[in-house]
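Q: Next up, some structures in structure tokens.
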Structure I
Amino acid sequence: MNTFSDSVLTALNLITSFDPALWVVVTRSLAVSATACLLAYGVGVALGAWLAVSSFKGRGLLLVALNTLLALPSVVVGLVVYLMLSRTGPLGFLGWMFSFQAMVLAQFILVVPVVTALTRQVVEDVERQHGEQWASLGAGPWMRSLLLAWDERLALLMIGVTAFGRAISEVGAVMIVGGNIDGFTRVMTTSIALETSKGDLPLALGLGIVLLGVVLLLNMGVACLRRWGDQRHARPAAAAPLGAI
């Protein structure tokens, strides 16, 4: 056998035997990303829906800034959060440096622009079709944004899945603010980088396989949701001729 095949076999054994060193990191990584995405989803959907139906001075500049944040490198987010949470920073009194909360905050800041921008686009597209009708019935911007968001709940759910994939696969921000401390702030991406540099290839490969598996499951979920949504919209059209008879 060669080094690659040995590493693959050992990595699979670590996964199937539920090795504590591997699965503790996996569960912590899932917890950090899930917490950050739930918070970011609530804020991002509300803000994105409001931006889609609102008109105010400076909205164009705000949208340009929002779209710019989509390409914000994770290491920059980590640096900003590090400065905010440092002892001399504005949030230093929280004592969150190198903690679970710090990693959640970093991923929250990283994911919020993604959820906001995608939600705004989805809701704005529907606003062009139904917004005037609901506005004529007396619905204000917030009410219209809620109605439009509910109407496109399937698309918004897929946005949440996309945001989770973005969060769980990033490495720069959580490494900077979390410190990659064994047993406390080590997640899958930071562990892969560390174990590879140490030469522990089976553990790094095992974490990589699990990470790819999580991303694969997310993509499968999005595909199933999209297919279910297409079938749901196709059923009324297919039933129309029967109802007309």
Structure II
Amino acid sequence: MGPPGAVPPPSSALASPAARPGYVTLYLDESGGKSWPRPWARNPDIHYVLAGLALDPTQDLEVHKSLPRLLRAAFAGRAGTPPEFHYGDLINGRDLYALLTREERKALADKVFELLLRVRPVLLGTVVRKDWLKLRYGDRAVSPPEYAMNATAERFDRHLGETNQIGMLIMDTCGLADDAVVREIVHSSRSAGTRWVGATYMPRYNSSLDRVLNAITFSPSHMSPGVQLADAVAYATFSKFERNKGDRYNQLDPLWRKVGSFREPSLVPRSPA
């Protein structure tokens, strides 16, 4: 023990820079309806997607600078610039994106997906087949967003362990009430494990999210370029699984996390057949 007031030596785990874990942020967004399809309710979507991208600080800074620059360039000479990149509005020509021609909108989309490929984040996500979830578990089925968040957070924690990193989750805000529900899902996993929702989600590893800092943070999408790119990833994934329109999804194929024979995104649950 050193003299009073002396700074204690670093722990053995952090004694050298080489031993220190890296740091990443997983930005998430959702696509597809949250509620059940027919015959349980009236939502037209069969799939619900939660997906996004993990960025280290250098990648995050590049996205933070580059995405607003692409928007400003696309709207140069126009009456206004959208406060955020919103992929659904872009491809459908909604709101200020209606000021761009079809060719200009495609060119902007091309540049955004080229940015993703240049920055090379790791993509993670969960695709929930809502009808399979109901058919398999009936009244015991948790909501699709709850199922997807639990599954995605558990695999993110595994990814952090595989790569010797720590990280945090940031998601587009859904409103105070909905945000509180999602925050509790992540927080509860720390004490009860990611199997806490019971038989409707039983991962191979019962993670306590030891490498995920805090619970989950919510940001308005217009304040976060990372969340805006997560929107593009989630929308492209939903289009692939729900509408069989996979051009943009296939473009991102090299970026999805792969471990052995497993690759993201995870399609869950297993078929009830």
Structure III
Amino acid sequence: MLRIVTQNIWGKNSRWQERADAIGRNMDDLEVDIVCIQESAPDHFEYLKSHSFARFPLAYYAPSDDGIVTPYAQGLAMFSRLPALDCGKVDIGRERETRNGWMRIVQYMTVETPSRHSLTVFNTHLFLSGGQKETGIKSCLDFMQREQFAGCQHILTGDFNINLDTQPKCLTALAEHGYADLWTAKHASQTGYTAPHRLDRLLVKRIDGHFTQRASLDRVVSVSLVNAEPINDGSLLLSDHIGVMATINLDYNTASTIR
């Protein structure tokens, strides 16, 4: 079984070291294999690598901005217990309609399990700008269709900044190319809201999640929310997003060719 978590970790906000360490302990307790993080600055990542996620032997950071356009750097991070065959990132455009012109990116890691199944995990944090939401999904899809990722299962995960329940138009390109929302596939009408989350506000959206090829859905064992419970007697949320974990059986006897 392979367990993959996506978590917008809320950067260096509000007691960030305490929150990050608690998330790291949860990932150890759940025996997670790959953690995909959004909203991590370079120094924040160094803390995660040496403290919160120190039990993951592989740590990979991808900066999403050079600090020139925006006031501080931000990026994506992946932590893995499996060795990586390849990893990298691609820029997919800057925000145009918001105050901060963040560069949006897709980070990827290809891993091979002990049973020699290969899987590429794509981690992203997409556009806030309304006019760029569909563009962001299409850019992810264009990247995933490259020849280097052919023949292996894909997991597209992250903070999509799209309400995955009520904005299907933004996801049309994924559906047309045979990708399915894992939460919807496994939970049907259950909401699974992930953000925005505060102690004094109800959850109203599901913007964090996982997608994979429909031909691989039988390999998906479960999808669940993680890192949802406050700590310190209920006074501290681990993030303003709830994480999502997908459990995948890569030894499931499906067709070897992914279409």
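We did not get these values from a lab; they are worked out from the coordinates using the rules stated. If you're wondering where the values come from, they're calculated on a predicted model, not measured in any experiment.
Q: Given a value of 1.08 for Rg/Rh (Cα atoms, Kirkwood Rh), point me to the structure among I, II, III it was derived from.
A: I
Q: Tell me which structure, out of I, II, III, gives -13000 once helix-only ellipticity at 222 nm (-39500 (n - 2.57) for each DSSP H run of 4 or more, over all residues; to 500) is calculated.
A: Structure of origin is II.
Q: Identify the structure, out of I, II, III, from whose coordinates P(r) over Cα pairs in 5 Å bins from 0, in percent, for residues 110-221 alone was calculated to give 2, 11, 19, 21, 20, 14, 9, 3, 1.
A: Here the read-out was taken from II.
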